[in-house]
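Just so it is clear, none of the values below were taken in a lab; they were calculated from the coordinates. If you're wondering where the values come from, they're calculated on a predicted model, not measured in any experiment. Cβ atoms are built from the backbone, for glycine too; each structure is taken alone.
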Structure I
Amino acid sequence: MAKRALSKFVVVANRLPVNRKGRGASARWEMSPGGLVSALTPILQARDGAWVGWGGSTGAPQKPFTHEGIQNHPLSLSRDAYEKYYEGYSNSTLWPLYHDAVRPPQYHRKWWYSYEKVNRAFAERTAEVAGKGAIVWVQDYHLHLVPGILRELRPDLRIGFFLHIPFPPQELFAQLPWRTRMIMGTLGADVVGFQTRQGAQNFSRLARRLTAWEGTDSLLKHDGRAVKVRDFPISIDVARFRDVAARDATLNKAEKIRRDLGGRRIILGIDRLDYTKGIDLRLRAFRELLESGRTSIDEAVLVQTAVPSREHVGMYKQIRTTVEQLVGEINGAHARVGKTAVHYLFKNLPIEDLVALYLAADIMLVTPYRDGMNLIAKEYIASKVWNDGVLILSEFTGAANELKQALLINPHDLDGLADAIHTALNMPLDERQARMKPMRKHIAANDVYHWADSFIEAMEA
């Protein structure tokens, strides 16, 4: 690797921060729209930084390239490695296990071997890219082993690891056949970050139980090294959502949505189509309200947008079938010509349409069975420029630790959720605003840039 390509700041993630658009000579790279990319882009640009990640295809290896001031180093994966490392170990073993085993995790040794191999490839590429004494920030559950391998290859580096999803209790993590290897790999970092204090405590206590590391919930020590373990709650680009919400075009779209839905109270759900999100639960709760007569389709309408996700994986096919059947049953029983009980959209929406829905919605349903943070809740709050609207939020999200003024619900309690929706439908304006204002103030002071800065400061300390 040429010396000029070495970087003092490297992000390592499963995917590059760019998406390839078009084919052949007209193909081009575009920056991904996510909050992580938005937060890290100015930092990478200012430090002549690099990003190591999978390029998104299982074809021939791609060459490094620079896009908008960021050096991109694509890692190639074979179809076999993609299926075993990504679909297998990452998303059929770790994802369900880390989400309270809402669906049974699957443990296959061939998946683990592929996960090890791919993590080593990520670490080796990063070792080539990083300059002497560089800061390397490893992202998420796909890459738990990278810090440990990288520490062996490049002990001069300052390494951080951040887990974007929940870290499970000791009893659940203990099911994992490769539990000690996972902990030891993560302990290659100097700073290990989690969404919540509980996640950090779970990790520290497991480390002390399964390895020779000693210390406290926030600081582990072994063999002359120390590792900080703490929570860094992630957030969103608040200013971006606030600015989009203030545009005339967005406000007009929101008004049109309300007119098209007949001026009814709008209950909104927006999620990736995943079995952890509790989409089926909110449909059943809305059906209970209609059947009990506590609301009607003349008073309220449920709008649910499901973003396609891992469509060829069996468990995801199942939840899609369940959701679509429930939508059909509710509309079949309660809709009439010209008025539907549930509007269901199965697609991704541009930010302008997303924010228009947030603006139009009287109630936001965020009901995961388990979630590391949940940024949809924060996006809704950032978009409510008139301090109106009610957030109904699962107590099993990381966001529940911050957004105390939401109506917190237990997603396993169907009747409790139905009661919360009924309460929200009848909540007076002054109470809605009293709840919304402090939540908006909190996320404005703790946006995604604050999150990134605080983690990097911890690595540099």
Structure II
Amino acid sequence: MNRALACLILLIALLAQSPQPASGRILFPGKRAAQGIPDPTIAALIDQVDPAAIIDLAEDLSGVKPATIGGDPYTIQTRYSLSGEAIQKAASYLFEYYQSLGLDTTYHEFNYGAYNLSNVIAEKKGLFLPERVYLLTAHYDDLPASPPAPGMDDNASGTVGVMVAADILSQVEFGCTLRFANFAAEEQGLVGSEAYASQAACAGEDIRGVINLDMIAWNSEGSSPQMELHAHGSVLGSTAIAALFEEVVAGYGLNLEVEMGIPAISASDHASFWKYGFPAVLAIEDLSDFNPNYHSSQDALENLQDLGYFTEVVKAGLAAFAHMGCLVEGKTGLLTGTVIDAVSQLPIPGVTLTLESLEPAWGYTVAAETNNSGKYQFEAVAGWHALSADGAGYPYTLIGEVYITEGSEVVLDTQLEPIEETQIVFPIALNGQAPVSPACP
């Protein structure tokens, strides 16, 4: 959490209030809302969250024990962004972890003054809607500037939450693209997330939702398990994510009490996404029960007072993210067939077939080409689809609607009528000059 948070907490009563999240059921593509109807697949994913695994990762990040980086032991005594080797080692540790899960992992590099720093981005590409992107994020840098700086609550806790979710969710399929992002230089003013979000905006990325985990491990001994969600009422979709998160906590019976942050604070990486109109929320511990070890060498694992609370917030973040990302749940089937010429009865290679989902929850469109034998194949979510064909020498043809059955193969062969040959007449060039193409950018 950025240093500005401390000031925000003191001034919170003086700030204008933000609109509260909209009530009602929120549906994300491919998944129903959780309230009252928890999904058994996601319930099973939640059950895989292992408190021992959380502690193991936390010990690595906060320097309790040496982490394995590049095959060698290294104790991460600080993750301060301007620490040189230490912050680079922390980035390498995260990169190697996500890469070991089979995720497409990259460094997103940016400059902060004379320092070259790296965000670590891991991606699981969606099966059917890869252009739709959802992010689970946390900053991995910390304070104070001088070691030791374990930064356990701020923000090894959120980083561990992203790592655990990546491990579990990498094992199942999603229709949309999931990204697991750890940002550097949050403590210097959201520098890493600003660089990432601005680049995503310039590239026109379709980022549908962001959950940012920051300071999710502190709960004073004996206090109620409260947490806060901060959503921006004027950024379309932000309050919907917060409502979904709240539904998840209730629907899966997690031992948490969720409150909406009023006013919504902007002192963490979610604000970088708000800036560019991307819907995002901050999930954070109860700020009225503030961690007295904030930004000090005492922000250590041994000083956390409620590890059960930490685990519950990790579960909530994972479950909400799974509901957002178009979980497929194995409900797919195959559509195959052969396309032949209606006159010659020979197979037609190179025909483009387009399969459009008619299910409101999905709404994707995918394409495939016939091979040299005229055969095609689609894997798609079970449900109704429309199939069409278009090929050189053949008119665009709407083949019709087809129901793809879960776990089965549906065979649909089709014949295309060839276009009758006609004489093509080119217009005479004006004044003997060839037509001029328009100037296009």
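Which structure, out of I, II, was distance in nm of label points 7 Å out along Cα→Cβ at positions 130 and 146 derived from, given a value of 5.1?
Attributed to the structure labelled II.
Quick one: helix-only ellipticity at 222 nm (-39500 (n - 2.57) for each DSSP H run of 4 or more, over all residues; to 500) came out at -12500 when computed from one of I, II, so which one is it?
I
Upon calculation of mean count of other Cβ atoms within 10 Å over residues 66-73 from the atomic coordinates, which of the structures I, II produces 12.5?
II
Can you rank I, II by mean count of other Cβ atoms within 10 Å over residues 178-185 and just name the one with the largest value?
Once mean count of other Cβ atoms within 10 Å over residues 178-185 is worked out for each structure, II has the highest.
Kindly point out which one of I, II the value 48, 25, 22 was derived from, the read-out being semi-axes √(5λ) of the Cα gyration tensor in Å.
Structure of origin is II.
Comparing relative contact order in percent (Cα under 8 Å, 6 or more apart) across I, II, which is largest?
Structure II gives the largest value of relative contact order in percent (Cα under 8 Å, 6 or more apart) among I, II.
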